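Listed below are the structures to be examined.
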Structure I
Amino acid sequence: MAESTENKSRWYPDHPWVGVGVVVIRDGRLLTVKRGKEPNKGKWSIPGGGVELGETVYEAAVRETLEECSLHVEILKVIDTADNIVQDDSGRIKYHFTIIDLLGRYVSGEVKAQSDAAECRWVVLEEIESLDITAILREMLKRNGII
């Protein structure tokens, strides 16, 4: 399967790519997204994606949440950072994303998966650990006392 130009430029990069993740909690539930594309296709995560040229981290977080989940959010603050670095079998860097996680507040909208999200839903915080999520996300949620 051919990769899009956007994805191809992020595979085997010559520099890290900056991305955002958005933690939105409403009524004791975390907004989650089932990834529809690699990396981590099929795993549950939080809304997020790459920061576009000329866009602030906060603007990217608002845009990505709207694009993936159809929700309007207000970004409150940065809560964490992480590096997702994956090597191929020969030791070459397959991808390297520096992810800035932000806390968002729900403003409006109904959850509906769009863009590269296969599915979106609100999940009770106690159920997060039973989802198939990445180790990086699990660690961030624990580090910040969310789960």
Structure II
Amino acid sequence: MENTAAPLFITHDHTGETIDLSQLQGKKVLLYFYPKDMTPGCSIEAQGFQDLYKEFQSLNTEILALSLDSKESHQKFCDAYGIEFPLLMDTDAKIASQYGVVKEKTLFGKTSLGIVRESFLINEQGVIIKHWKNVKPLEHPSEVLSFIKNQ
């Protein structure tokens, strides 16, 4: 998906605020997809992004995180870990499907569809300039920050 226009969407975050990707043009946007609120890997990744959030903002970059969890689940996740960036609503997986991150997963021998951990960096003009797959939760926040700084 690199070097293509980011699929546009309008949704709400965990506070009920409307998030319209097209209104964020003029900023870089890191859109990261994660499997589930309050799970170990997702918590580590969210904490990492939160720890670096002010630095991302100083580089004109907004962080948007998305899973299929409910607004209530997102709010508990934010409260538990002090997350200040928007956690987006996508309970019907419409946005996740647009970005191609809904895939078949196997856990304990059971196969199901779910979100895989992938991220997209969208430039100020709305073009995906980097797509990370097979993200490692502990390393990913600093990896993204380093990429932005070295552009």
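No lab work stands behind these numbers, since they all come straight from the coordinates. Bear in mind that the values here come from a model prediction, so they are computed numbers and not experimental data. Cβ atoms are built from the backbone, for glycine too; each structure is taken alone.
Suppose you compute distance in nm of label points 7 Å out along Cα→Cβ at positions 11 and 99 for every structure in I, II: which one lands on 0.7?
Here the read-out was taken from II.
Compare volume of the Cα convex hull per residue in Å³ across structures I, II and report the one with the greatest value.
I
Using distance in nm of label points 7 Å out along Cα→Cβ at positions 83 and 115, single out the structure from I, II with the greatest value.
If we compare distance in nm of label points 7 Å out along Cα→Cβ at positions 83 and 115 over I, II, the biggest value is for I.
A value of -5500 was derived for helix-only ellipticity at 222 nm (-39500 (n - 2.57) for each DSSP H run of 4 or more, over all residues; to 500); which structure in I, II was it taken from?
The read-out comes from structure I.
Distance in nm of label points 7 Å out along Cα→Cβ at positions 19 and 123 was computed and gave 1.6; which structure, I, II, did it come from?
I
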